[in-house]
Every structure is written in C-alpha cells, then in structure tokens.
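**Student:** Pasting the structures here.
Read-outs throughout are calculated quantities, based only on the coordinates presented, and are distinct from any laboratory measurement. If you're wondering where the values come from, they're calculated on a predicted model, not measured in any experiment. Cβ atoms are built from the backbone, for glycine too; each structure is taken alone.
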Structure P
Amino acid sequence: MSSATDLVQRTELRRQLVSKTLDAKHRSRFGQFFTPAPVARFLASLLSIPQDETFRLLDPGAGVGSLACAVVAEAIEQRSTAKIHITAFELDRQIIPHLAETLRDCEETARAADVQVDVSLRNEDFIDWASSALAGSFLVDAETFTACVMNPPYRKINTNGVDRLALERIGVRVTNLYTAFLTLAAALLDPGGQLSAITPRSFANGPYFKPFRQFFFERMALDHLHVYEKRGLVFADTEVLQENVVLKATRAGPSNTVVLSTSASFDDVSSARSVPYASVVHPGDPHQFVHIPVSEADTHVAVQMAELPATLRDLNLQVSTGRVVDFRSREHLRQEPAGDTVPLIYPGHLQDARIAWPLADSKKPNALADCCETARLLLPNETYAVVKRFSAKEEPKRVVAALASPDEIPGQSVAFENHLNVFHRASHGLPPALALGLVAFLNSSAVDTYIRQFNGHTQINASDLRELRYPSTLQLEAIGQDLAGRPWPSQIELDAVIVNHVPGLDVQPLTMPVAA
C-alpha cells in the first residue's frame with residue numbers, strides 16, 4: 001500500500017471518528033458536512049498540480065483536512081516537484097486539533113516521499129478574513145492562490161448576521177454560505193487559478209442565486225461538472241439529502257467545451273462526455289442558468305425544447321406563486337368550507353392532474369374566510385394551470401401540474417396557497433382547452449427531463465417556468481381538446497399525445513412509466 005493511500009485512509013478514519021462526536025445542533029450551527037475520502041480524491045484529481053512551481057492551495061472550511069490531504073496524496077503519487085503551500089481555514093475550535101493532526105501527517109508523509117509541502121492553519125472565519133482582504137479595491141494587497149479545493153458549509157446567511165455585513169463590505173450579495181465561499185474563492189484566485197468544489201446544485205437556477213451566477217461567471221469558466229445520481233449515498237453517514245454537484249472551474253474567459261460526468265454514487269464508475277460550453281450556460285440568457293445535460297438523450301431534449309415556438313409572453317400568459325401565505329393568514333384559515341369562505345387550494349389537493357377538493361381529514365385547511373381582509377388574496381374561480389412549487393423527494397417527477405377548474409371547485413372565487421405556481425392571464429383564468437393542454441405539456445417527460453438539467457432540488461420556481469419555451473397556442477389547445485373528457489392518461493400515453501401535436505418534441509425514447 002502506498003504512502004499516499006495510507007495518508008488518505010488515516011484521514012478518513014479521523015473523519016469518521018470525529019463525525020460520530022458531533023451532534024446535529026453543532027453541525028447545523030457550522031453547516032458542516034465532512035467530505036468522504038472517495039469524494040475528496042475525486043475533487044483533488046480535477047486539479048492540475050504543476051512541476052517546479054509554487055502551488056498555493058486554499059482550503060476554506062477545511063474540517064478535518066480531507067481535501068487538503070487528498071491533494072497532497074495526488075502530489076505524492078505524481079511525484080510532484082512543486083512547492084506546495086496549503087492555507088487551511090477552520091472556524092470550529094472543536095475540529096482544530098483533528099485538522100492540525102491531519103496537516104502534520106500531510107507534511108511528514110510528503111517529506112518522506114520527497115515532496116515539498118508546508119501548511120498554514122488558520123482558526124478564523126474565512127468570510128471575515130477574505131472580505132477584509134478584498135475590501136477597497138479588489139485584490140489589491142490581498143493574498144491570492146493558485147488553486148482552491150472546497151466543500152463549503154451549507155447554511156443560509158442571516159439577514160442581519162456578521163457574514164452578511166462582511167460580504168456587503170465588498171459588494172457581494174449572496175443568500176447561502178456555500179455561494180459566499182465560492183464567490184470569495186473566485187476573487188482570491190490568480191489568473192488561470194483553479195477551483196474544485198462539491199456544493200449543492202441550487203445555485204444553477206432561480207432568482208436568489210442570480211447575483212452569484214453573474215459575479216462567478218464574469219470571472220470563472222466551467223471546465224467539469226459531475227453529478228451523483230444517488231444523492232443520499234455521497235454523505236450517507238451525515239444524513240445529507242442535498243443534491244450535489246462537483247464543479248471544476250478556472251479563472252479565465254469561457255472555454256469551448258465542458259466535461260459532464262455522472263455516477264450512481266462516489267464509489268461507482270462514472271460516464272463522461274464533452275459538450276459545447278453554450279449547452280451548459282446558454283448565450284444570451286440574462287439569468288445564466290447552468291444546464292447539466294449529462295447524456296445524449298438530455299441534449300436531445302434540450303435542443304427540442306429550445307426549438308419550441310413560444311414563450312409565456314407569446315402565449316399572453318403569466319405565472320405567479322399562490323397569494324396565500326398561510327402563517328400570515330392564520331386567523332382567516334378554515335378547516336372546512338362554509339357559506340362565508342372560498343376554496344383554498346394546497347399542493348395536497350393536486351391529484352391525477354386535477355384538483356380534489358375538499359379533502360376529508362386533511363392536515364391543511366380547505367377554505368379561506370371571504371372578507372375584506374382576504375379580498376386581495378383571491379382570484380375569480382375560472383380555469384387555471386397550477387404547478388407544485390415543491391415535490392416530495394420520493395416523487396418520481398420533478399414537475400407536477402394540475403388543472404384547476406370551476407367544474408371541481410365551487411363558488412365565485414378561489415385562493416391558491418403559496419406553495420403553488422399559478423398560470424393566469426392578468427389575474428384571470430385561461431380558456432379550458434389551453435389550460436388543459438398546458439397541464440399536459442408541463443407533466444410531460446420532456447419538460448421533467450429538461451427541468452432536471454438546471455434544477456437540482458425539489459423546488460420549481462416561477463422563474464424556472466418563465467424560462468421554458470412552450471408549444472404554440474394552437475398546439476396547446478389541440479392537446480387539451482384531445483384530452484378533454486378522458487381519464488387522465490398514463491405517462492407513456494400522455495407523451496404520445498404530446499408528440500402527436502408537437503412533432504418536434506419526440507420524447508418517446510425518454511418516457512417514464514409512472515403516474516402523472
């Protein structure tokens with residue numbers, strides 16, 4: 001067994017032992033999810049370690065040192081002649097002794113293998129340090145790095161917290177610690193500097209991460225994206241269900257191609273292919289969504305979706321989140337309908353692409369008081385297409401849409417809860433055939449497959465739906481007329497109807513035999 005392998009195994013054992021000593025509250029405070037050895041080795045393998053040069057490596061939020069250790073192991077195996085200096089930040093004092101032990105082990109093992117490694121351990125807040133270093137004119141007098149490897153903390157930034165204030169000092173506005181770490185690393189890298197990281201996929205889309213994407217892609221070019229299909233296995237011993245992506249990027253202008261790869265989990269063989277950069281970050285997209293079409297079939301769907309004829313503006317449609325935020329309207333919620341209420345639709349009312357209302361023994365209210373205080377929350381009871389904003393992790397489909405029709409919902413008005421996206425025309429309903437066709441299209445395998453390419457979590461934002469292209473009004477109405485009066489079809493049957501009316505959207509090879 002090589003000295004590099006021994007080094008990694010010792011660090012992995014340390015990680016496992018330390019993980020067992022930390023309770024959930026402690027982890028949540030620091031946003032800690034330590035990196036398993038196979039993931040750390042993969043991240044390290046994406047970095048190019050030079051020969052006969054100084055290699056300044058940044059490891060912010062170093063934990064027990066798994067990532068720095070993996071880079072040292074790579075250098076030992078490559079017999080690198082570089083002068084490697086590692087700067088490791090760790091805020092949690094409880095972890096510092098274990099990190100120090102790993103870094104000493106790295107230095108000693110490297111020295112025995114005739115590889116030059118020295119380390120600097122900093123028990124301080126990386127965000128505060130980096131923000132202070134970058135304050136004023138960017139990168140003037142700031143320490144910079146050849147490369148960065150990171151598994152950043154996953155936690156929202158408090159609105160009035162010290163992290164938010166430190167970041168605003170340099171004009172950075174992000175909502176999560178992990179994007180703060182990515183932002184600061186991008187600013188601290190030398191021209192041509194490399195970044196290898198494992199993070200949640202949520203930065204790839206949505207309005208909250210738009211400022212981050214704009215900042216990041218002004219400086220960094222994606223080289224490699226890797227996704228794990230079985231997200232629960234990557235951090236299995238820390239009970240993480242976050243859907244993650246490994247990214248490798250370089251501080252440079254956009255490259256011509258990006259390598260996309262995937263594996264079932266961290267210990268499975270991955271498949272990889274190169275795609276044009278424009279397939280990942282579409283030119284002209286003001287939101288700079290990151291698409292990850294990991295297979296040829298994904299690219300096939302992406303091309304066909306891009307060629308659809310209409311935007312929501314072309315269709316004269318809008319999509320908005322439901323107006324009722326239940327914790328702000330508690331005094332007006334009613335468990336059962338009455339003469340002085342209107343129907344209140346929650347995601348749980350969506351069943352088989354229709355609205356099942358009211359629901360007996362529902363944990364959620366079925367109605368909202370009809371009064372002057374709730375008037376602004378109501379819509380006329382007409383025909384709408386509605387989409388769940390959140391799908392359960394066990395649901396086979398990411399996009400779940402249903403028809404909200406006065407045929408199933410009584411009364412003059414209706415209210416939609418905030419966990420639904422509602423398609424409407426200037427706060428009024430849609431023609432029934434158009435609405436039904438829209439529901440069918442949104443439930444198609446093509447839309448689900450395409451959405452998954454840039455949406456790595458279970459939330460479907462209204463902005464995601466606005467970015468889609470759609471069949472024409474005539475095509476949607478024809479789909480709706482075809483399905484009107486029929487029981488809701490199976491997924492395969494539904495996809496066949498879509499293809500019949502939208503010939504360019506050939507999703508037959510991609511159908512999923514699951515219920516809508």
Structure Q
Amino acid sequence: MMRRSIIFAALALAVLFAFLKPASIGPVEATPRTWTVDDDGPADFIKIQDAINVAAPYDTILVATGTYHEQLSIMTPNLTIAGENPSNTIIDADGTGWVIYLRANNVTITGFTVQNATNGINMDNANNCTISGNKITSNQEDGVMIKSGSNNTLSNNVVYLNGGHGIQTVFSSSQNRIIDNLLTENKIGMLVSAGRDHFLRNNNMAGNILNFGVLGSSPIEFVHDIDVSNVVDDKPVCYLTDQHNLVIDPSTFPDLGYLALVNSDNITVRNLNLANNYQGILLANTTRSLVEHVTASHSLYGIHLVFSSYNTIGNNIVNPNVEAATGIHLGNSKHNTLAHNDVDSCERGLYLTAYSSENTIVENKILNSQYGISLLVSSSGNLIYHNNFINNTQQATTSATSSSIWDNDYPSGGNYWSDYEDKYPNAEELDGSGIWDTPYVINGADQDNYPLMNPYIMPDLNKDGIVDIHDIAMVGSAYGSTPGDSNWNQTCDVDYSGSVDIADLAVVARNYGKTF
C-alpha cells in the first residue's frame with residue numbers, strides 16, 4: 001500500500017508541474033536588440049565588427065559618426081546596420097581587401113561612406129538585401145559587386161571615383177533592383193553581366209570613362225527591364241527587347257546615349273553618334289537588322305553582336321580609343337555581313353569568336369590596331385576579301401578551328417595588306433592584274449591567294465588606286481550583263497545585285513576621283 005501511495009504522489013506532482021509550465025514547449029524567440037557603436041564615447045562597442053559578431057538575426061546596429069578603420073564580414077541574416085550620416089560615418093579599409101563582405105540574406109546597410117579598399121561591397125550569394133543611402137568611393141577596383149545574388153535592392157547610393165566598376169552584377173545574379181543611384185567618375189559606371197531579369201530605374205551615369213554595358217553568355221542573360229529613365233551623360237539608355245520592323249535614327253529616337261537591341265528582328269539603325277559606353281551598339285539575339293552610318297567611339301566594343309545572325313553592319317566609323325578595345329565584335333553570330341566600315345586604333349579591329357561562322361567581311365578598312373582581324377574558337381567558313389589591313393601590328397590571326405576564305409578568287413582578288421612587300425620582297429604582279437603572285441599566309445592553311453597590290457577603293461574596279469574614267473569604261477563594257485553573258489564582269493557588279501546596271505554606274509560616278 002505504501003508503495004502505491006508513493007507512485008500516486010509522484011503522478012500528482014507530475015500533473016501539478018505540467019499545469020505550472022508555459023503552454024508552448026517550443027523555443028522562445030529572443031526580442032530583437034539594438035546595439036550601438038561609437039569609436040569615441042559610451043556605446044556597446046567601439047568597432048562595428050564586434051557588434052556584428054554578437055548580433056542575432058533581426059537585431060539593429062546603430063553606428064555613430066566617425067571613421068572606422070575596419071573590414072567587415074557579415075554572415076548573420078536579417079540584420080540592419082545603419083550609420084548616423086553617410087557623409088561622416090566612414091568605414092575605411094586602409095587600402096586592401098573588401099570594405100564589406102556580405103554573405104547573408106535580408107541584410108540592410110545604410111548611411112555609410114565605404115572607401116579605400118581594393119573593392120567596396122562584395123555581396124556574395126546574398127539575397128533580399130538592401131544597400132541604400134551610402135557613398136561608395138575611392139576603391140581600387142569595384143564599388144559594389146553582386147555575385148550570385150537575387151532580389152537585392154541597391155538604391156540612392158552615390159558611387160564615385162572607383163578604379164573599376166561602380167556597380168557590377170556577375171555569376172548568375174537575377175532579379176536585382178538597381179534604382180536611383182548616381183555613378184560618376186568610375187572607370188566603368190555600371191556593368192550588368194551573367195544574370196537575368198534585373199530592374200533598372202533612374203540611374204544617372206555620368207563622367208565615367210565608360211558609362212554602361214550589358215554582357216551575357218546566353219540569350220536569356222540579356223533579358224532585363226531597363227528603361228529610358230536611366231541616363232548616360234544626360235542622354236537616355238535605350239534598351240529595347242522584342243522589337244520588330246523599327247527604324248532608329250535621330251528623328252525617331254533623338255539624343256540617345258546607349259542602344260541595345262535584344263530578341264529583335266528587322267530593325268534599321270542609322271545616323272547615330274554613340275560614345276563612352278561598354279558597347280557603342282549591342283545586338284543580342286537579334287536578326288535581319290541593319291546598322292549603318294553610325295559613329296561608335298570611345299567604347300570597349302564599338303559594335304557588339306552576340307547570338308545574332310543575318311544582320312548587315314555597314315558604312316560605320318568605329319574608333320574605340322580605349323585600352324583593350326574591340327572595333328566590331330561577333331560572338332556566337334553567323335551569316336552577318338560587315339561591309340564598308342572604317343575601324344581605327346583598337347586592340348582587335350574585327351574580332352570573331354565562339355562559333356561566329358559563315359559571315360561575309362568585305363570592303364572594310366582596319367588600321368592602326370594591335371590585331372587587324374582575329375578569328376578564334378571555331379569561327380570558320382567566313383568569306384573575307386577586298387578589305388584594307390593597314391599598319392596593324394599583327395594583321396590577322398586565326399585558331400586551328402577557325403579556317404576561312406580570304407579572297408574572292410581571280411581576278412576579283414583578296415585583301416590589301418600594308419606589310420605585304422616587307423614579308424614578300426620578291427613577289428611580282430600577276431599578269432598585270434593588280435594582284436601579287438604570291439599568297440599572303442595568315443596561319444597554316446589560311447592564306448589570301450590573291451592579295452591586292454594597292455588599297456581597295458570601292459569602286460576602284462581596276463585596282464589602280466583611283467576611281468576614274470577607266471572604271472566607268474569597265475562598267476560601260478559590262479553594262480546590261482548578267483552571269484553567263486559574254487560581257488559579264490563580276491567586278492563591275494558593284495552592288496552584288498546579279499547584274500551590271502544603272503545602280504552600279506551610279507556608284508562609280510558618285511565616287512569619281514576618290515583615292516584611298
């Protein structure tokens with residue numbers, strides 16, 4: 001009996017304690033705290049990193065004015081870190097590393113000057129964060145980098161005097177909102193690369209060496225929501241997607257600062273003057289379009305085609321005048337025609353890479369560049385003739401998988417190479433044709449079999465260096481002919497229409513007296 005009484009007493013005590021315990025048996029969430037940081041007076045901490053180290057999710061860290069010589073590493077999510085005033089609440093990394101390394105979600109950073117490091121703010125796999133109301137300056141490379149991060153907001157920041165990009169997105173970042181930022185006096189204001197579905201509004205990019213650009217490794221990475229509220233040097237950014245049958249010129253789109261055509265077809269672009277951007281003109285996944293009489297200067301890529309085919313790029317002046325610049329760049333782009341363009345002073349005048357095949361490159365002038373033309377990474381089967389390669393350090397370079405055709409057979413001929421006589425001092429004229437008798441070797445099997453003795457002048461039909469009565473006489477002799485006729489002369493079919501007619505005669509007449 002006594003043993004049973006003891007058992008009942010124990011059960012009674014257990015029931016009593018059950019009633020006395022709180023109803024919830026789960027963990028009790030701590031109340032969010034506010035931590036204070038002041039390097040000069042009473043606060044919880046004198047260093048920001050010390051506060052970050054003890055803070056829990058949903059805590060707030062308030063930082064008083066002062067200069068904090070630190071490099072911050074933020075791994076705790078759901079923090080708010082706020083400076084008292086961005087003008088005089090300064091985080092200075094003393095010249096190395098990142099000022100702020102952020103690898104956490106739902107973090108807000110506001111109210112600071114972020115300065116004097118290799119890079120300013122590195123958002124590495126950080127999502128749903130807000131970087132707002134800061135000054136980011138005087139870093140050797142990038143101001144802000146979003147790396148593999150999504151749904152972040154960068155707003156109302158002033159990003160200036162950084163040696164690389166003011167703002168850059170890389171490595172599959174997506175759906176970030178970049179709004180109301182001022183980017184000035186950086187090497188590159190903003191570069192959106194390797195991501196998709198970014199939202200850009202009211203960003204002012206001015207006075208950067210290069211203001212704005214977009215890159216991607218697949219067509220989807222060029223799909224963004226970028227409207228004309230973004231400006232470069234007080235001119236609107238025109239980032240057009242899914243457009244068809246459109247004419248873009250000064251009458252339809254006045255005073256453009258930047259132009260990109262994405263997922264578009266049958267667009268005509270003409271008579272524009274574009275400068276100081278990553279690309280002068282960008283065509284991404286765009287087909288059957290024409291770019292003509294455009295001047296693209298002071299850009300890393302004068303005219304840039306990616307995943308774009310069956311376009312004509314003609315009669316443009318491309319003078320990038322930027323270190324490591326490319327005049328006309330084709331990546332993953334086929335069946336395009338590059339004709340009558342003047343490309344001057346680049347690292348690479350014409351650059352075809354990444355399976356840019358079966359393009360026609362005719363009657364262009366490429367001069368004063370490190371490489372006149374480069375064909376790399378399986379960019380094969382291109383037809384290249386009647387171009388003038390003048391005073392380039394290396395006139396042409398190709399890879400083993402990028403074999404192309406470098407002439408239009410005899411007697412039409414190949415290209416003019418300004419270094420030909422230095423390379424082949426014993427060459428002679430072939431049958432009075434204005435063509436050298438020794439091929440110009442480019443790389444391996446790639447060679448121009450019929451190099452021109454004089455610069456090609458369209459329509460210098462007899463290749464004597466001037467458009468004159470002799471050229472008109474040639475058109476007269478072939479006038480009215482089509483292939484197969486006894487008087488057919490392919491050279492006189494100046495506009496490649498398949499017949500020698502009044503249009504060909506008019507071209508010669510318009511250029512009468514022209515010399516190179």
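**Student:** Between P, Q, which one scores greatest on distance in nm of label points 7 Å out along Cα→Cβ at positions 95 and 439? Present the calculation step by step, with values, prior to reporting the outcome.
**Tutor:** Numbers: P: 4.8; Q: 5.7.
The maximum falls on structure Q.
**Student:** Taking mean count of other Cβ atoms within 10 Å over residues 63-70 as the quantity of interest, name the structure among P, Q where it is greatest. If you can, show how the numbers build up before the last one.
**Tutor:** On the way: P: 29.2; Q: 17.8.
Between P, Q, the highest calculated value is found for P.
**Student:** Next up: Where is relative contact order in percent (Cα under 8 Å, 6 or more apart) largest, in which of P, Q?
**Tutor:** Values: P: 11; Q: 5.
Top value of relative contact order in percent (Cα under 8 Å, 6 or more apart) goes to structure P.
**Student:** Can you tell which of P, Q yields -9500 when helix-only ellipticity at 222 nm (-39500 (n - 2.57) for each DSSP H run of 4 or more, over all residues; to 500) is derived from it? Don't skip to the end; give the middle numbers.
**Tutor:** Numbers: P: -9500; Q: -3000.
Going through each structure in turn, the value belongs to P.
**Student:** A value of 21, 47, 27, 5, 0 was computed for P(r) over Cα pairs in 20 Å bins from 0, in percent; which of P, Q is the source structure?
**Tutor:** On the way: P: 21, 47, 27, 5, 0; Q: 20, 39, 23, 11, 4, 2, 0.
Attributed to the structure labelled P.
**Student:** Here is a follow-up. Taking distance in nm of label points 7 Å out along Cα→Cβ at positions 151 and 487 from the coordinates of each of P, Q, which one would give 7.5?
**Tutor:** Numbers: P: 4.9; Q: 7.5.
The value was obtained from structure Q.
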